Structure P
Amino acid sequence: MGSTHTETNGSEHGGTTGVGRRDLIKRSAALGLVTVPTMSFLSACASGGGGDEQEKAKGGKKTAKNPLGVNDSAQMEFVLFDGGFGKEYAEDAVKIYEQNFPKAKVKFSATQKIQSTLQPRFNQGTPPDLIDNSGAEQMDMGVLVGKKQLTDLTALLDAPSYDDPNKKVRDTLRPGIVEMGQFDGEQVWILYYAYTVYGVWYSQKALDSLDEQYPETWDQMLAVCEKAKKKGMAGWTYAGKYPYYVPFSLYPMIGKVGGREVLDAIDNLEPNAWKHPAVKACFEAYYELVKKGYVLKGTPGLDHVQSQTAWAKGKALFIPNGSWVENESANVIPADFDLAVSAPTGLDSSDKLPFGTIWASGGEPFIVPAKAKNGAGGMEQLRIMLSEASSKNFTSKVKSLTAYNGGTDGISLTPGLKAGVAALEKAGENVVNPRIQDAYVQLQKEKIGVAGLGEMMAGRITPAEAIKKIQGFADEAAKDTSIKHYKHQ
């Protein structure tokens, strides 16, 4: 994500996804707005540690054009996750920073190895000023927050927006973005920049060639897959090596079947949360795809790029993914593919939430380390990125929405972006946003993803065995006093 998210040359798939890229809209209830920061950012900034390495940049003068009081001659260091969104959008925003502060030097770099590159620098107290903490090597957000290694971004959110001094930055963001950056209380530790729609992606042209509509019930899904199989096309593929992609459609299906409270219980590591009948029913539904031979042969051995390529070439009809897939697969998706996305298929009419219920949330999590030398500069770079011009630049270049609520006027939307916007409109209030991938990264990726869902989707364990394993992993995490626990609602 990122993503929320990914792996080798991944996207953010996290969260967001990260997992990075992976989180994107929560229109549901933008709960309350964040208020008072516990201590003003600049007072926090002024207290530097000892030694040259840790000297913080002295604050600059606050003005209408420099509301965060950036030191106009201090270096600002920005490290970006080099994934499906590329780095051009960030480089363009850096140029604006350099124009605004011509005496400042910006040190910009992009890497896929966020954790191995940056964790040692956190430990030494010499982190960069702004980080896009995404990809397969995403640093665990819950750990960073728990160890007080991040700066509270309330000062940025309460600063005047880049385009309109009468509007605060927070008032220009999509619903749910502020809340996603909170873990406990009202402080905001993360700013998710991309807005990701997760769901089931497919070629409308391929579906039309089967003379089928997107299936709304599981019986219809099996019928469509059977029809595809007869034409030599698999029903599904997915990133077999990174099976934490499967939840992009499976989690919202669980929420649709059993209601939001089932996902809340999972997020909060409640005892027996995974044993809920809705979880069992959805695991069994996915297992049917495996047992009936509707999953592309060899899928468990494919990474995200290989599975997306097979899908783009018409070897499989459906793939669970996030909206970064359009950009990440641009070189393999045929011009007449007619890319589309749908909310997950449900079970039947007894589901708690209507068809259209989708997972959408913020992806590409940006953070300003607590020990950044120039944290005000890092926040100012984010303020620039949350302008209408930078947001439009991102959307037109990488085919994804941003956290900025707008930025699509006058841009001709690509098929996937258009489909994502339509899916969000159809969902209305029925947008879910599972938080387990933000708070418990290792649990979500390695244990639930690889050891649980990955093994089940490879046909090596049954749904009942997968649920038992996953519940065990969740119980271990709940009892583990070395990890910080968060209550999401």
Structure Q
Amino acid sequence: MLFGVGCAGLRARATCPAEGGKPWREVKSTHFRVRTNLSAEAAEKTAVELEQFRRALLLAWDSEFDPPGEVEAIVLRNPEELEEFTDGNVAGFATTGENGPLLVMSGGSLLRGESSVDHRVQLHELAHYLSGHVFLRQPRWFAEGFASYLETLQFRGGPVKVILGRPSNWKLGYVRAQGWMSLEELWAWRTTDGMSKADRTRHYASAWLWVHYLMNVHGEQFADFQGRLARAEEPRQAFDASFQGVKDLAGGLRSYVDTGRYAILTLPLPEVPSKVETRELDGAEIHAIRARLHLMNTGSATWEQRRQLAEKEVAQALREDPTNVSAVFLRSMLSEDESQRLALARELVKARPDSGRAWAMLGNALERSGGSAVEREQALMRAVELQPQDASVLNNLAWFYVGTNNPQKAFELAKRAVTLAPENPAILDTYAAVLFQSGRCPESLRLQRRALDMLHESTPEPRRRSFQDALDKYEQACGQPPGQKP
């Protein structure tokens, strides 16, 4: 076996230069960090196009709305390269990465004049991310319906103009042929766990239809409902208040499906940030990216198969650079030995003392191994010092103070984390715990309910249950019967 030169071994897809692949690079724009094996010109164009997508989606809200935060994107050169990690089942996907929202896609599909599966996926997930900064409570049907409404966004003239509000021809054809769910049924939608593909399709199509209908036929009431969600009002009560006096919504929907009358908005695209910074990625970084893609594999590979493929990539990355932060992080994540995780973290902070991620990793390893609370606090404080705008790092230290029952120290950290990532349920969960420990019962209840609302539909049931358990605890302690809404 030869391990001397990077990228050893044979692969047929998104490989590194040492084995015949294309160079990889990272392109940073104002709101995106794109890691890709596209050419330098195509990589920079993709980053700017994502900025155009983002700016166009913001037109759905106030023209001055511009939330903070960065989105990571991994972009492979073509669908064939992406297929290695998806079995060809999807054209792209979105998830939460190590540092926040993450998009995975292939290149060459952005900003086409016609709607494409690729860009609908990215628009849908970007819409979820941005709407999380606006709507502080989101019932599932609204969240998915609103993102589906925005995913049909198109450009005209280069892009110079943005077209909003086109119907989804596929979803419209589906509901006309197959029917749709009642709004009462959609209110019960919490997760897709255990749903068949047919059930998921019916839920998504129905949610899109209801949002499209309410926006076009009952625009004033629907706008009021959105405002109430933005103020974090309880969703069902907010809907009832906004639509008080409106008769026969279901009957109106039937007529809407038959007539198909709707408004399409054509708006000028405001100025889009175009400045980018590009750097080449070395072999260790490329292997770490491939490892992450294997772990996120959306195809038929089992967890053990994904794990084995990822471990091979991580091992090669560490042969090339034993102190690569991403590779060491993944090595730690894949280890089941807490003492090894702690040793890896200690070695990393010695080698990379200016890496906030390394110090955050040490803090987390100390928690899992039952290490010194003093050392853990120092590690997490150092991480915050190095990465003061990283919501996850802020949240880690706030959660430490929750565990030591010190809400005074946790408060500003948790509040800043929520400002940076209001769509992140784990961060909302921490802030709710801080408020509860501070004796602010009504606020803690609102935040924990909001955290439950924001859980992604793919959230494992045990994690969803832990959020519900926290809410039950707050309701009991605050003297509010379980399930009673504020």
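When relative contact order in percent (Cα under 8 Å, 6 or more apart) is computed for each of P, Q, which one produces 26?
Details: P: 26; Q: 14.
The value was obtained from structure P.
Compute distance in nm of label points 7 Å out along Cα→Cβ at positions 119 and 135 for each of P, Q and report the one that scores greatest.
Q
With FRET efficiency 1/(1 + (r/R0)^6) of positions 151 and 367 (r between Cβ atoms, R0 = 30 Å, to 0.05) computed per structure, which member of P, Q shows the largest figure? If you can, show how the numbers build up before the last one.
Numbers: P: 1.00; Q: 0.15.
For this comparison of FRET efficiency 1/(1 + (r/R0)^6) of positions 151 and 367 (r between Cβ atoms, R0 = 30 Å, to 0.05), the top structure is P.
Work out Kirkwood radius over Cα pairs in Å for each of structures P, Q, then name the structure with the largest result. Don't skip to the answer; put the middle values down first.
Values: P: 22.2; Q: 24.1.
Biggest value here belongs to Q.
If we compute mean count of other Cβ atoms within 10 Å over residues 183-190 for structures P, Q, which one ends up with the highest value?
P
Kindly point out which one of P, Q the value -17500 was derived from, the read-out being helix-only ellipticity at 222 nm (-39500 (n - 2.57) for each DSSP H run of 4 or more, over all residues; to 500).
Only one of P, Q returns -17500 for helix-only ellipticity at 222 nm (-39500 (n - 2.57) for each DSSP H run of 4 or more, over all residues; to 500), namely Q.
Assign the value 2.3, calculated as distance in nm of label points 7 Å out along Cα→Cβ at positions 239 and 279, to the correct structure from P, Q.
P
All of the numbers you see were taken from the coordinates with simple rules; none came from a lab. Remember, predicted model here, so these are calculated numbers, not experimental data. Cβ atoms are built from the backbone, for glycine too; each structure is taken alone.
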